[in-house]
Every structure is written in C-alpha cells, then in structure tokens.
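Following this line, the structures themselves.
Since every read-out is calculated from the coordinates, none of them should be taken as a lab result. This is a predicted model, so every value here is computed, not measured. Cβ atoms are built from the backbone, for glycine too; each structure is taken alone.
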Structure 1
Amino acid sequence: MSASPLEIRALRPEDIPEVARQHFAAFGDPTRNGHSVATLGPTFLSDVFYRLNLDNPGFHCDVAWAGERIVAFTVFSTDKDNVFSHLIRKHPAGLVLSSLKQLLRRPSSLRAFLANAMYLRGERLAFLDGVPGWWVVCAILPDFRSASGEERVGRRIVVDFLDRMEELMTELACPAWYGVVDPSNTPINKVLQRRGAAEAGRARAQGLDMVYYVKRFDSGESR
C-alpha cells in the first residue's frame, strides 16, 4: 500500500472550527473525561480556547493533514501557567461573553467552568516545579491511529507530533514538559514511557484520578 502524503504544520485560523469539532468529539463526554474544557462544547473551544489563544506565545497547536483533511491535532504549551491566564489578561471581554453564552445555552456546564478555574494559574503540584512545558491534548482520527492507518501515511503521527514539540521546546530553552494520562489508557501510557517520560506522581485532574508523566531534557537535548 502506497503512503498518502501527510503534512504536519502549525494551526491556522481557518483550521479552528474543524480542530474544535474533533477536540469535542474526542474529549467532550463528561462521563469519560470529567470536567475537561472540551465538555464546554465545540463553540467554546473554537471561540475561546483556540481563537483567543492565537496570540499567546506559549500556546502551540499542530495539525496533521492527509487526503485533504485534518486527521489529527495536538496542543502543547511552553508556559503551562499561561495557557488559561492569558485569556483573562488579554481577552477578558471575549472570555466573559463566550462564557455567559455557554452558560445560558447549558447551565449544567457551570461545574466544568469552576473545575477549569484552577488552571488559571497553572497546576500547583510539587512534582511539576521547574516543568514549564505541558503536552495538553492530542487526538488522532481512528482510521489514522490504527496499524493500517499508520501504514497508509507511512509513519506514526503521535511520534511526529512529539518530535516537533520537543524541537520547539529545545529552541525556546524549555527544560521539561509533562503530560496527564488516564492510567487505564495503556497505549498513551506506553507512548510516554517510550518517549523517556517518567511517572512523577498521581493526582486528581478535572475530577479524575490521573497519572502525571514528566520528561526533563538533559543539557538542552530534546531526544
């Protein structure tokens, strides 16, 4: 089977609606994802989480294109304490307006808003001291994360995403990053372990018991 062309590049404004839709589809179910920001819906993701962070220097999103469509995306930060606080400092009006609209549409989302408020100053966990980088989220369409999907594009998209993330972190002198994973998600736990990330601790995140992995770069080397 010949490989389909795969392009990985930074998020563009025109990509946002589709990325928000895929983000919600992958992580918007509160029964599986607790109080994830994705549970606030694709409109909130599009209008706030992505669009209002376009001017955030510490917020990064890459998308993978294959067959004329986005088949995967990843979000990461080189300044974990600034992902959500940036919205308040730089876009308070947009944040408030979009939040009120969301609450009017779905009052039950108040719990998710309150749960996400803790991220305004970043997570305060001792084992994250000195770790400014954060692999926030990654989603790959099912057809492209299977063995046949990987064969179709000739590579593992998640590995390419992590390569790009670590290359940028090295350029920006970001010394370490962390990821938060459901302990029952065996594939992604294995990906992080193979990447050289070590389990740093466990804690409640968005109402769920999660594993925290940390990868520190030695002497500025990413891999």
Structure 2
Amino acid sequence: MGFGCEILYHEVEPGLDPLGRDNLLIFANGPLTGSGAPCSGRTEVTNISPLTGAIGTGNTGGMWGTFLKRAGFDLLLIRGKAEKPSYLWIDDYRVELREASHIWGKDTQVTTDILSQELKGSQTSKLSVLTIGPAGEHLVRYACLLNDYHHVAARGGAGAVMGSKRLKAIAVRGTGTIKIARPEEFQKAVEETRKRLILSSKKMSKRPAAIKQYQKRGCFHIKTFRQGSCLPGWMT
C-alpha cells in the first residue's frame, strides 16, 4: 500500500477522471510476498477510486503475487489505455500485451479457464490469472478484479479502472526463486510466528466477549461500512 500511495501522490494530478487514461493501476507486492512467511502471500492494488475520487486500495491473496515476484517483479504499474481489448502475459522476464477479443465479455471463471489452457503450452510450471468480468468491462464503479478463481481485491473499484484501460486480464508465470539473505534465521522467525498465530487464534476462539464488545461499540464493517453493528440475535 505504501508503494502504491507514494506513486499516486507524485504521478497523478488532483481531480483527474478515475476512468480516464491518466489514472494509474498499481499492483505492489510486499517484501515478504512469496517468501513462505505466514500471511505474506498478498498483493495490494492501488488506484484513484472511480467510486470516491480518492485513493482506493484493495488486497488480494492466492498465488498471483507470488508468481509475479518469482518472475522478478515487486511492482507492476499500468498506465494509459489500450486501443482494443487486451491482456498482459508475463512469462518470467518476458512481458507481452496480447489481443483479448476472444475473452472480452466473458466472466472471470471462464476467462481464467481459457487463458490457463491457452498459455499452458508445454510447460509443467503453473501460471496464475488475474481478470475482470463484465462489470469491470462496463465500468461499474465498484467492480472488483479476481485472481485464481476465488481471491478478490474488492475495494477501490480497481475492476472498473482495469476495464477503462481495456485490460481484460494479467496472466503470470514465474519460475524463479526468491532469495533470503539469512535463510536459517528467517526460518526460525517463520516457525516462531506460526506458533504465535496458532496460539492467538485459539485464544480468540474462546473470547466471544471481545466480539460482543465490537458489536456494542459499533466497530464491525457491515454492509460496505454503512453500519457498525449486526442485527440483534446475530450470534445465536
């Protein structure tokens, strides 16, 4: 998120059209993405939100960010607008913009199926597809983007921004390795973190009183942040 916000702050003008060609679509990995550290397989998607006109960020998991890292990229920045529907194919260090009329109009599941089969070739290594569906193509201002069938960057309207650039999908295959400076120390830290996470989750499962306090104080995120509390009887 820090990478994305920094780039937007310096490279876009206030008041720009979020669905215009000058908006940026930024995919940024964290320093631990793909390293095996717990909870680190995340990618942040940042843009000027078409819904609010302010900075919008969404976060997605799955393998897409890890493959991007293994392909040699910490950050991917999309600017401008394609002349016709296109998708981006990143195959390790090779990057190619390809024509996408055969998948334009299709939903995310079908698009992922088609590109996975189309790009597989003779390679045995896996690839990951991040794509928009018809909502993004039609510039629905809260449209999401989806990768690996189930992982969604659901905030900020990035799907609409991607659709405004006529970018249907970004497929990635990364076969490189992510080197750790001090692997033995790192592995010890990973194991310790896992133990602490497991212990914390067990404690939280025994603390319904804390959840009730969230309800009482209105701290939940209900109906897209429009409400802070659930309906009475929600825990029964």
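With Cα extents along the principal axes in Å derived from the coordinates and found to be 55, 46, 37, which of 1, 2 does the value describe?
2
Thinking only about mean count of other Cβ atoms within 10 Å over residues 66-73, which of 1, 2 has the largest value?
2
Work out Rg/Rh (Cα atoms, Kirkwood Rh), for residues 42-161 alone for each of structures 1, 2, then name the structure with the largest result.
If we compare Rg/Rh (Cα atoms, Kirkwood Rh), for residues 42-161 alone over 1, 2, the biggest value is for 1.
Where is mean count of other Cβ atoms within 10 Å over residues 34-41 largest, in which of 1, 2?
By mean count of other Cβ atoms within 10 Å over residues 34-41, the leading structure of 1, 2 is 1.
Computing distance in nm of label points 7 Å out along Cα→Cβ at positions 26 and 106 gives 1.8 for which of 1, 2?
Among 1, 2, the structure yielding 1.8 for distance in nm of label points 7 Å out along Cα→Cβ at positions 26 and 106 is 1.
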